[in-house]
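Next up, some structures in structure tokens.
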Structure P
Amino acid sequence: FYNQINNEIKVSLDVEGEHVYFTSEFNTPELDFEHFYIEYWHVIWHRFASWYIGKPIKLIGAYINYTPIDHEEFELLFRCKTNQKSKFNRLVFHRKYLEEPLIKTTRDLKVFLARAPIDLLTIPGEDNSLTAQIKLLIEPKSTHISEAIKLPNSAVISRQLGISEQTLRRKLHLEGISYQQIKDNLRLDIANKLLTKRNLTIAEISQHLNFSEPRAFSRAYTKWTGETPKTYRVKKIK
């Protein structure tokens, strides 16, 4: 996309063996004399991709063709080995991440954009928001398909967090989300993962997600994503 519309930045994504190289090249790097733009550019795409697949992409290495102003601070950006004075500005990660499904919905993207740039400035896997805390509390411990997941109501979560329900709603509102949305997002994440498994029926997935019947699950899924579970499965399993 950027290579088509902009001559200032050349971006490439190359796969060599088990490694993927995300490389950026500026035509006029002298304009970025403090290297802020190149660093923020790579932060954006590393963390946006991590957000899109729902898990942090662990970087194998970072290569830069300059010496950072603050080396210790730079190390915090990517939490990986940094190679200075390289020929390229690039990030390296394992190719397995390219096979991960994109689990975020259009609704998730709207929330993400409304909160921007907060989620881009948060190191993947180290989100200390209330939303992240709640996700850890309610995420099902058992993944056995025969067991229906049971997500607690807001009163239970409030007690576990040591706050009132009103405070819970207010704090989540400031983060651009509601408790019901957190539960829906979690069930959607689980549904998307299960729908990619050929051996599971829609009825089994529906039961695991604690819906009364498959039609109820289909209605909810269509409301969340704009498409039916069957349509999503057909697109993902080819």
Structure Q
Amino acid sequence: MSQKAAPYRVAIIPARGGSQRIPRKNIRLLNGKPLIAYSIEAAQASQLFERIIVSTDDEEIAEVARYYGAETPFFRPDELSDGITGTTPVMQHALRFLIEQNQTPSEACLIYATCPLLQASDIQNGFQALEGASFCFSATTFDFPIQRALCLNNNGKLAELFPEHINKRSQDLVEAIHDAGQFYWATTKDWLDDGHIFGEKSKPIMLPRHRIQDLDTEEDWLRLTQLMTLYSQQTK
């Protein structure tokens, strides 16, 4: 009977090839480097992982990932590579693959391929906070009180989402936070048993807003390049 491998930690970086709003964004060059390379390098710099694995359905992405030091021991199946599948099923698929190989990780961190301002220390802080938590995830604050949000109703007319708060001062409202879309730590057991990242036992790891940028449109990409420039100037 084969023996189980010693406990170890793994980083899983999802990177499918079918990005539509920003085509091929996971390997698009940002300051001369493929976007996914920044996430791989942050994982490497954290020195927490025995393995860094990219889950992809795309050979070109796999080739780039391997060039920067990640592994691609499997290709993601088509049913997990569409534009609507969440990242938890993708993570569970990767972990089940490792379990089948008798290489069950003790903890696993999902790192998005689209967070070039992520720092190794952020990943380390998430791991250190995992004790006593089910999940640790990156978070940041909203830059405006969400209780004073407006919307257009079904008739196209202006409406207040929270009328009871619309005239309150910002300092009188609870500061809201949101998922920063950078990383998610959990034990393998929690990933497979529940996979519910934002539960009562989850801990947010707060990051500054200036290091957070969604990447869904070309305007987002332009803002990211500007952030990268500003950030590089601040760290010189």
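Comparing relative contact order in percent (Cα under 8 Å, 6 or more apart) across P, Q, which structure shows the greatest value?
Q
Quick check on the output: -8500 is helix-only ellipticity at 222 nm (-39500 (n - 2.57) for each DSSP H run of 4 or more, over all residues; to 500), derived from one of P, Q. Which one produced it?
Q
With Cα extents along the principal axes in Å derived from the coordinates and found to be 61, 46, 31, which of P, Q does the value describe?
Matching structure: P.
In terms of Kirkwood radius over Cα pairs in Å, for residues 104-167 alone, which of structures P, Q is highest?
Largest value of Kirkwood radius over Cα pairs in Å, for residues 104-167 alone: Q.
Quick note: the coordinates plus some simple rules give every number you see, no bench work behind them. Here the structure is a predicted model, which is why all the values come from computation and not from measurement.
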